[in-house]
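Asker: Structures given as structure tokens follow.
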Structure 1
Amino acid sequence: MRRAVEARARLLGFESIRITRPDAVPELQDRLPAWLGEGHHGSMDWMVERADQRADPATLWPGVRSIVMLGMNYGPEADPLDLLARRDRGAIAAYAQRRDYHEVVKGKLKELGGYLSAKGDVRVKVFVDTAPVMEKPLAAAAGLGWQGKHTVLVSRTLGNWLLLGAIYTSADLTPDAPEADHCGSCRRCLDICPTGAFPAPYRLDARRCIAYLTIEHAGPIPTEFRSAIGNRVFGCDDCLAVCPWNKFAATAAEGRMAARSDLAAPPLADLARLDDAAFRARFAGTPVKRTGRDRFLRNVLIAIGNSGDLGLAAEAERCLDDPAPLVRGMAVWALGRLLAPAPLRALFNARGLGETDAMVRAEWDSALDPTPPETTGQTPT
């Protein structure tokens, strides 16, 4: 049955398939509460609410006897770091430049799970990052790879560009051996982080992570991190892109996961003009849509402020009339970065005096009376 399931998985486009037991990572019951206790999850309260099910798969589903872990490659065609120098363009994380992986991977998992269920007369449940499942530790326990110092799964044959899925099953399948850690003394992923999001190897403080700040964080991004965000408008690939194991990586083979050319390097000027309908249309079917238009424009305006391109100041000024305070506030910050004091003060007298939202007003106060240069958080705290 295992051989048949493996063959079926490869036909469905999964490059890796391994099996583990639900009790294979007992240390999660201590590690996860400690991480949450340090507040490293930021505002992701959903991680706290069902922490017991994350730490123990049998708590999520008492009927589970084996866990089939699967990996699908999404390797980018170009080095994501190259785009960071093009300051008039928006950098979107490689996984988000294509169709939403939840939809693609889950559909394939359902098909594979149905095949396993019918062939073995067993029960199955499938998960793709939408349930309290710790995919990375389970994938490491199954032997798909190991969790690198950046906490992401690394494969010796596929690098760290992997989308993970899990099938919990009542079938009693022989587990695979876990993969050894092959990071050695390398710390490229830790050293490249623009915001110092790794307080130690193998530990991530999401509150400092650009991926968290640009996607999960709902309000204004703390000032100390804005400069370090650069032109990243959705997510960050820095720690992934520098991993030496990517020398074995390949571009995505699954046709439905092909990257969209219009999302490879979109002009910031175009992104800044998206109203809600245009945002939904442009990012339909991609992970970007889930973050919402207001948060996305917040990120775009931070990128405009970091661009050093005075020609983009007109786009930021136009956003001063946006109905969302979050967008107006970041427009103020961007203008504070691009304009000299005199034209900024004139703009405030013309446009900002009537601002009533406290957050936007605070951005005006900060822009007109700037504090000492922002820190990038290079040294973890």
Structure 2
Amino acid sequence: MEKTSEFLIYLMACSLQGTKPEEALLANIDMEALLRLAKAHSVSAMVCMALEQTDAFQYAAETTRLKWLDAKNKAVRKNMLLDAERHQLEKEFAEHGIWYMPLKGSILKDWYPKFGMREMADNDILFDPAGRKQVREIFQNRSYKTVSFRKGNHDVYEKAPIYNFEMHVSLFHGTYKELTEQYENVKERLLPVDGTAYQFAFTPEDFYVFVLAHAHKHYSHSGTGIRTLADIYIMNQKLGGTMNWEYVDSELRGLGIFSYERESRELAQKLFGIAELPTKANLSEAEQQMLAYYLGASTYGTIENRTLNQMQKLQPDGGAITAHTKRKYLLSRIFPGREWCKACAPTVYKYPVLLPFFWVWRLAVKGVKRRDIAKQELEAIKRER
């Protein structure tokens, strides 16, 4: 593991434990490289909260210190603004009789030791599909831009400078068949929130399982960053002692993620349960490999991870990727089938006669607009031998 990654994990652990970092350990720290890595994993605020207690930070170049403080302050400010805006939106949902449930980070962030420690890119909210048009009107009346509407299982609304909401009519879409089926009638499992008429919540057990299912979706697709391990650690600190683990384990097994949860939970505990450099955490070889995958992914994963993971799913024997599998993968990307369109191009799914025209449009328009991504994908295919 690179030194910068070791420092990142150590300082995250210090923040989570409320411990002042040891000055001697930070003697040769590269503040700029550390900030780049922290930003890539959306943990710069968390790391800064530990780092700013040290002499190493106080004696760093002023420009570097200001970059760190700016990153932290922006994270705190964004959380405050998103919270305030979400509460206003929730009032409007209730006024229109639309039930809703804040998801994932919107809940998790309040379990971290300090406000703003857990950074947010957006807010995710599950809501009554029957109110989809009304919700769009609510956002439009609040001067939001509709980025995406009815193009999948969630709609996206944005407003400058920082507001970003993903409004979900379901928790997973058709390309994740098992997850989609498991959460198809999720409303039946939700509990009303005390003091409200239209807000709902998971039980602690179902919340934990859902967050792990969502994390694994990203982990097995394009990867997910070290913040996910921090989330898992925080959830276990908050819920682990009171949850019905027999139920949780049964749900995890049903989703095929029992081993992923256990391995990630044990790794998170080793990394963040004590404030020390991870080189002293006695990680097994498997844990080192898992940590390297988390560290290499950044917050939202990589094109290389996504490409490799998708090719591995197409490899029938689970062995090394063959030339035949590569060709099969390329064809599936250039000429996606109708089932893929169900989530990503619903109009084409509804009218399959449009499929050949969609392929031409996808190559001509998307192929040009996203040529950098296509290039990365082709390079990843070539590298895999």
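Asker: Comparing 1, 2, where is Kirkwood radius over Cα pairs in Å, for residues 108-227 alone highest?
Answerer: Comparing 1, 2 by Kirkwood radius over Cα pairs in Å, for residues 108-227 alone, the maximum is at 1.
Asker: Consider the structures 1, 2: one of them gives 17 for relative contact order in percent (Cα under 8 Å, 6 or more apart) as calculated from the coordinates. Say which. If you can, show how the numbers build up before the last one.
Answerer: Numbers: 1: 20; 2: 17.
Here the read-out was taken from 2.
Asker: Name the one structure among 1, 2 that Kirkwood radius over Cα pairs in Å of 22.7 was derived from. Walk me through the numbers before you get to the answer.
Answerer: Numbers: 1: 22.1; 2: 22.7.
Attributed to the structure labelled 2.
Asker: A value of 3.5 was computed for distance in nm of label points 7 Å out along Cα→Cβ at positions 244 and 268; which of 1, 2 is the source structure?
Answerer: Numbers: 1: 3.5; 2: 2.1.
Matching structure: 1.
Asker: Another question, then. When distance in nm of label points 7 Å out along Cα→Cβ at positions 20 and 148 is calculated for each of the structures 1, 2, which structure yields the highest value?
Answerer: 2
Asker: Separate question: Out of 1, 2, which has the highest value for FRET efficiency 1/(1 + (r/R0)^6) of positions 44 and 100 (r between Cβ atoms, R0 = 35 Å, to 0.05)?
Answerer: Details: 1: 1.00; 2: 0.70.
Once FRET efficiency 1/(1 + (r/R0)^6) of positions 44 and 100 (r between Cβ atoms, R0 = 35 Å, to 0.05) is worked out for each structure, 1 has the highest.
Asker: Match the computed value -10000 of helix-only ellipticity at 222 nm (-39500 (n - 2.57) for each DSSP H run of 4 or more, over all residues; to 500) to one of the structures 1, 2, and report its label.
Answerer: The read-out was computed on structure 1.
No value in this document is a laboratory result; all are computed from the given coordinates. Keep in mind that this is a model prediction, so the values were computed, not measured. Cβ atoms are built from the backbone, for glycine too; each structure is taken alone.
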